[in-house]
Structure P
């Protein structure tokens, strides 16, 4: 069963270019940690969802998904990417895991 790691975030005004740099670094590190099929999605709507981005990766199962997260957070670069603070381009973010349910 595939498990998808999902980070939903809202960018600060004018934070798009700075976030793209962070997302590219995150992609390389998530791949190094074992994540697959990494994507960055941008909302196509206006209003409340303006500035919303979704960063995803896949893992084969729950153990693999947990291992990717553990490796990412054990790497100083991963901690730095997650800790941009008030000067970073991210206003809010939420991390979650989703299990692929066969239909």
Structure Q
């Protein structure tokens, strides 16, 4: 019985650590650009890729319309998104190995 309790507790700790990592890296996906706050992610990247204009107005994370240079914001969003996901994966693999 003690062994089962220990396994359950260990599994719960692992899930809590995964949730903590998620929150940590989701916060790091936020960044300021041209007076607005944006979240690097697939939605923003797809939106920016779908337009051909040089400048455009989009809503930032706080719902404020912000005029941005599309390609500059796209480059920054892609770079931040990939950097944070890579770091998140490394930490997640470390946690999984410790299990």
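Quick notes on this structure:
- Which of P, Q yields 48 [relative contact order in percent (Cα under 8 Å, 6 or more apart), calculated]: P
- Origin of the derived value 7.5 (mean projected area of the Cα convex hull in nm²; candidates P, Q): Q
- Mean count of other Cβ atoms within 10 Å over residues 26-33 derived as 14.2 - corresponding label from P, Q: Q
- If you line up P, Q by distance in nm of label points 7 Å out along Cα→Cβ at positions 66 and 82, the top spot, with the largest value, goes to Q.
- helix-only ellipticity at 222 nm (-39500 (n - 2.57) for each DSSP H run of 4 or more, over all residues; to 500) derived as -22500 - corresponding label from P, Q: Q
Just so you know, all these numbers are worked out from the coordinates, no wet-lab data involved. From a predicted model like this one, the values you see are computed outputs, not experimental measurements. Cβ atoms are built from the backbone, for glycine too; each structure is taken alone.
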